[in-house]
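Q: Each structure below appears as structure tokens.
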Structure I
Amino acid sequence: MTQSHRLAGDLLQFNVSQLLKERTEASRKYNIENAVITVDDLGLVLTAPLRGTVRLVKAAGDVLVTGTLSTTLQLPCTRCLEPVEVPVTVEIEETFIPITDVATGMHLSLPEDVDDTTLIDEAHILDLTEVVRQELYVSQPNQVLCREDCLGLCPRCGQNLNFGACTCDVSEVDSRWSALLALKDNW
């Protein structure tokens, strides 16, 4: 039986102690409406809270978390570096492992290759924050444009050409291109 909960606030942390006591395949569904996480250390800026749904399912001794979360990131335009708001959706599918037995409180032996971000702590709190942060980082688009016809920056003076032409002398050729220009002249 799936229980549904509403989560509004700034944490992506779930107490799974009761879920861990239930039978395999028991689940909880959480509607996330206003979660905020810190991503500025990743070079990202969230301009909207995270919204979506996550489902926690008890597996043999673990908890499988699946879900979809959406937000808006502010990223620099690839051509002119102006900020652009980009909607992003992340899909989550991760297994979390408890470090203590919910019935006895005894520490459990963990696999050697376990990722610390997927551990359920001693208080049986499953923290989804770092998994979501990593998903947001890898889900950002490779190329972001403020508009399709973005003119970018002048390679000499840095003027944003979308706001007007620069005053650089275009007849002057960058010396790094001289070998190619010599080939062109000989062609």
Structure II
Amino acid sequence: MINYIWGGLMLLSLVTAFFTGRLEAVSNAAARGASEAVTLSLSLLGVVCFWTGMMNVARESGLVAVFARAVRPLTKLLFPRLPRDSEALDAIVMNIAANVLGMSNAATPFGLKAMRALNKRGGGSATASHEMCMFAVLNSASLQLVPTTVIALRQGARHPFEIIIPVWIVSAVSVAVGAAAAKLFAAASER
């Protein structure tokens, strides 16, 4: 469905540009946007590779296990059905750690691994389990202490770090509201 929406928006833009005589401006903007997208992707690639490697080092050194123990009360509350030593919980903790450190792009591989493990644990059903829904909420809302990706994007700004406190507030509220909603919907569906 989203493909039809995007296709419709692009077609509408072209038709509007044609009738207003601005077809060349739209063409130039599309080419410039594509060029900037490639530049942005390449600039973020180094950050993603670095932080993904750091997360793997943290995992191998046992730092993730320490973090897992620290967040165990939270993960037990949010994912009560997952065993302590499950592959899914390990990937969830890695994802949460990456998101807390503001490495949302580096968290993606761990998020995909967690979803695969949760789906496998649920028997490969086409319907998302409560744990999958909760994880999707946590991953999307993602509490961030250091929004490194946003700070990296703001490097040309006068004060790139001035967004930290608003990010803390917004991410904490979004995680709390999202987790509460997921728990409420899970409880309602079990009745």
Structure III
Amino acid sequence: MLGLKLPTDPRWVNIVEKNIEEILTDHAFCEQKATSTAISLIVGFPEYTELVQEMTALVKEEISHFKMVHDKIIARGWTLGRDRKDEYVIELVKFFPKGGSRTTQLVHRLLYAALIEARSCERFRLLSEELKDKELAEFYKNLMVSEANHYTMFLGFARKYGERKEVDTKWHQLLEYEAKIMSNLGKTDKIHG
């Protein structure tokens, strides 16, 4: 369903389990960045009324996910660590050239967002199935559904605002590029790392 070309190696969960505190901190910041992305789409493309409506709802949902993750951190006696660079996203956003029409810029941002959500969904599924910590496994199972909905929403908007055939071509090219990025990741305690 997600279309990802390279699945995460299940051994990634072993890395995560050795440092749950780090993955929760990274996850919290991923939720914060997803909130920021939705806000930036509102600010950058206010003339797209349906997008603004959906992004407004997404801001509320993503910040509530941030709080849920932060609450898990506090419940375990930890404090939120510092944000770290997301090498996955840094590499991903190099795919499309800068510039182009406003519509092209919007479509590219929507495709990036769709792919990030798809990869998060895939990682959350893996955590829900493989984590020995059953409370966290259930937590990630519930979040996995939200990520899948976000993925389809972003991809749907890209197809709505761009020319469908061109958007689908770009999407498949981006998926291939993302697989190359992922071949070098999956070795750290990060949601996308």
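Read-outs throughout are calculated quantities, based only on the coordinates presented, and are distinct from any laboratory measurement. Keep in mind that what you see is a predicted model, and the values were worked out from it rather than measured. Cβ atoms are built from the backbone, for glycine too; each structure is taken alone.
Q: Which structure, out of I, II, III, was Rg and Dmax of the Cα atoms in Å derived from, given a value of 20.5, 63?
A: II
Q: From which structure (I, II, III) was distance in nm of label points 7 Å out along Cα→Cβ at positions 74 and 178 calculated, if the value obtained is 1.2?
A: II
Q: Can I ask one more? Which one of I, II, III has semi-axes √(5λ) of the Cα gyration tensor in Å, for residues 42-81 alone, as calculated from the coordinates, equal to 31, 9, 4?
A: Value 31, 9, 4 for semi-axes √(5λ) of the Cα gyration tensor in Å, for residues 42-81 alone corresponds to III out of I, II, III.
Q: Upon calculation of distance in nm of label points 7 Å out along Cα→Cβ at positions 58 and 162 from the atomic coordinates, which of the structures I, II, III produces 1.4?
A: Source structure for this number: III.
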